[in-house]
Structure I
Amino acid sequence: MARGIERRPIFKDEIDRERFLERLGLFSEKTRTPIYAFSLIPNHFDLLLRSGPCGLSRFMRRLLTGYATGENEGRS
């Protein structure tokens, strides 16, 4: 699970959610991390996954840092 700061929204609209899912799918394939279920709520998301060879913390760090950087630059 990851939540927006002060429970603020992390997904602005449907396009933003789709970009996040694309990124999640890309990293899942690249790191061989199976995703079993997910839920995207405006101010947080939940993931059910099995840690792949790179480990959970590295997977989440790469997913979230890249997503946040893209959002701060106006894209994801």
Structure II
Amino acid sequence: MAGMTELISTYITRGGKLEEAENEKWKHVSIHMARRSGATNMHLAEMPDELIMACTGHNSTAQLYQYIKAHRIKNLKP
């Protein structure tokens, strides 16, 4: 439904041999990826840190900022 049907190649070494597998892009999306993206988007929307931390389970703003890589996104804010 999201249109993420393009094929993505992944590589894994098994028994000393490099194997390639192709899967649709949507199969590479994980719960963790959604959690981190959600936390980052909440931060960019300037939601209070305490509210974001309640959603993510972080105990400190330092942990939260490290998790969302705030040092990389500080210039993305309008």
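The value -12000 for helix-only ellipticity at 222 nm (-39500 (n - 2.57) for each DSSP H run of 4 or more, over all residues; to 500) was derived from one model only; which of I, II is it? The read-out was computed on structure II. Each of I, II could give relative contact order in percent (Cα under 8 Å, 6 or more apart), but the derived value 20 comes from II.
1.14 is what came out when Rg/Rh (Cα atoms, Kirkwood Rh) was calculated for one structure; which of I, II is it?
Going through each structure in turn, the value belongs to II.
For the set I, II, ranking by FRET efficiency 1/(1 + (r/R0)^6) of positions 26 and 50 (r between Cβ atoms, R0 = 30 Å, to 0.05) places I highest.
Throughout, read-outs are computed from the coordinates displayed, never taken from laboratory work. Because the structure is predicted, anything quoted here is derived from the model rather than measured. Cβ atoms are built from the backbone, for glycine too; each structure is taken alone.
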